[in-house]
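The structures come next, written out as structure tokens.
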Structure P
Amino acid sequence: MFRFLHLPLPDDLHLSDDFLLNIFLKNFSQRIFSLLLLILAVGVSHAADPNCPAYEGFFISGIQFQGLNQTRSSVVKNAIENRQGGSFSCKAWETERNRLKDLDIFADVTLVAQAKQDSVSLLYRFRELPPYLPLASVNKTDQDGLSIGPSIAALNFLGTGKRINVMARFGGTTEYQAEVSGRQLFGHSAEFSMAWIHGDSYNSFDSTHENSHRIKAEGFWPLVGARQFGIVGLAEYFRIQSTRDSLTLRNNNVDVVPRLGVGFRWDTRDRSLLPRRGFFAETRFTENGGYLGGPADFWEEMTDLRVYLPITKRNGFTGNVLYQYRDGVVNQNLGRYDLFHTGGANTLRGYSDNSFNGQNECLLNAEYRFDAVEERIQKLGPWSLNYGVQLVSGWDAASLWDGNSSKPEVFHHGFYAGIHLLIPGMERIRLEVGSRTTKVDLRVHFGLFEKTTVQRFRTR
């Protein structure tokens, strides 16, 4: 099916890399066409929810909500698709239930239907998460290592479904961060995130301390009714100061880089958090400096592909390709502080943190997941918490290279196995043991959040 994309690849490239790269590389138009074919090839059908009330097509005479002690009813109304005066749909119930759980403010959402002749009354029951979660904030990056500190997360600020995080971390880096995010905006199921991040870290590759401030805003706005296809956008202000000459593009060791990006997303996953089936594809082009101002002047292409395939109720497979290419020249219009760093829990397991760096990167992953403990709900006074445990095993590969070639060079491979604790607020806590494939060299890795999320938003 993908024969038309055959490319001459390096002799040392493994067959597993070859398959993914032939789908993915060469030029943008071929990648988009290949993406459409891949979506058709991996489309997964599934049966309707067996717990759905058996009143398909019944007239909805009334809708009520139960258990909204802190959440505004408008938040729920904006998420549901079954409407009073319309016809009940099990497919709509599945979609709205997953959409409500993706708000990360409910431990559980159930539906009770009462029928009378050919009409039905719907009762949505909610078990809310605590409005505030004081936690130990832990960050593990491939460049800076482990940092720990206090944090507080307002999961459901003022009952609006918006989340506010404030945290401080110390150790591998000194970092302060404040963020507001949500999955609803102006009554629509749009995504947004705005953050301020301050970091003071040591760059071991360049033997220098870096002090940086980052203000950024990102978002997704759906363009079609199914809310699967839409526009993504990015705006960022980045300021960095180095203690070493020649690391920044300006002679005073201080660079300011504005960034502006736009792209498209196609998302058929059943859920945004802890998905089980479906496909995610996003391509974004970002201008760094240039006509925006500042000493930098390069553009970046980022493409992120993810597939989720259920095998049985408790078994599943996930695969991911992340490709990021930058057309600049290091130390001329692209600062060394913008190089990618890989190795460790968030990029390449089986290798030590900060093993490789480069101007461009391509990360590959394939992972098997087994639900050792299926989702459970723990009642905590007026609130509830949901959790689960997964056993995982998988394979990582990473290529980092410099220059303006768009084709990855040598890939480094690693394999791993571990246990993931699934919890609200941070999606999953990952504890894994990995090794490189060329030599058994076991390393323990600790990470937070989904790797596919963290590897895209690694910060200095």
Structure Q
Amino acid sequence: MFPPTAFDDGAVVATTTPARMNVRGGPGTQYPVVASAAVGARYEIIGLNPARDWYQVRVPNQAEPTWIFANLATFSGDLESVPQVAEADLPAAPEPATVVTTASAPAVSVAPVAAPAAAPNTSTGFGYGITTNMWQGDKQGVATLVKQLGFGWVKQQVRWEYAEPQPGAIQWQEMDSIVDGMNGNGINMMFSVVTSPPWSRPTLGGTGGPPEDFQLFANFLGGIAGRYCGRLQAIEVWNEQNLRREWEGFPLEPASYMDLLKRSYNAIKGACPAMLVISGATTPAGYSDVAFDDVDYLRGMYQNGLKQYSDGIGIHPSGFANPPSVLFQDWEVGNYSALSHVNHRSFYFLSTLRESRRVMEEFGDINKRLWPTEFGWGSTPSPFPGYEYEARIDEATQARWSVEAYNIMAGSGYVAVPMLWNLNYPRDTEMGAFAVAGRPAFDALRAMMGR
């Protein structure tokens, strides 16, 4: 970490937000890393690239100006006063490096992936869903709330690391209780399965990425599908794999994830052909040190076989603090403005929804539907770091936008079951700002459903 720096009056200063981020020799991830910045590092902004998504900054002990990604920093001062660096004055982009696979890279399953075990099921219509927090919680209480809403679907996250703490020692009790509770109340259910037990990552360590042998995860999903066939309706295979923190230890690229999905699809369909397999939802993002653009990532998934190995396409069309009906193009032409989170397509619910559908059409997957397995708007006067925009969304707005988003998706003709994020996470947590139980949004959603 660099020592504290004093700045002249009027300086525009960037403050980094990730725990660790790269400082590069130019405005893009193709440029070499020249330094590393810890959270809270502060640098004077002396230039902007033409797209205004990278800051040129002065870094101590660096002879030349360097660059940081704007979306991973906050700024203070008048950013409009910072000059734009002309395209011709930017550092020359380096030639792409030849990718070499090293012996130290983690090995995925070496067995080839078989052809699809079953043809995709594209007959799913529209339904209303919501993400719930039932793990070691009140299952009947959740079922009662869902029935009060009039919704027919719920999503529950299952962390593999908790369910199989030792190889083969699957702890079924909690999953049994959740499935029994929802099935007994006539509520359709999706499990979204994430994280890996440490024993499955002996070389890599941690739990934030897939196992070193992808087939281990596929086998676990096959076990779930076989045990709950006819009572669990869908499985989402991983989550937000276009973020580095969700794909630790492996290349942040679509081909890597598709190896996992193909194995999982075959394991699930082999155990329960009727089980719906939903691809892991990409999270809205541009390119950075920690993320792969979600629309490009989805396109890469299709280039690696997504059409044949999925029943539905998972996405997370977040809206940040922007209304669901507003598009990125509205901001581009000057018809919309907000205090933050406006200068990229990924900040807009409807733009992400439509661009994702366009990718499906590009690859001829028009009979399949999108599954927005998370969407929603947080509202709190005391946001967690990184979610400061939530303070600008009051509870009435959260309610109005949630209903509006459902109506947009219901009328689209290409959305299956959107899962609002979320019903009942504790209000004092990062997730709790999005929870609707006990808030105006809950009543608004009931009214939407005629309850």
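Here mean count of other Cβ atoms within 10 Å over residues 63-70 is compared for structures P, Q. The highest value is that of Q. Structures P, Q were shown, and relative contact order in percent (Cα under 8 Å, 6 or more apart) at 13 was computed from Q.
Among candidates P, Q, the computation of volume of the Cα convex hull per residue in Å³ that gave 147 used structure P. Among candidates P, Q, the computation of distance in nm of label points 7 Å out along Cα→Cβ at positions 159 and 311 that gave 4.6 used structure P. When helix-only ellipticity at 222 nm (-39500 (n - 2.57) for each DSSP H run of 4 or more, over all residues; to 500) is computed for each of P, Q, the one that comes out at -3000 is P.
Just so you know, all these numbers are worked out from the coordinates, no wet-lab data involved. Fair warning: this is a prediction, and the values are worked out from it, not measured in the lab. Cβ atoms are built from the backbone, for glycine too; each structure is taken alone.
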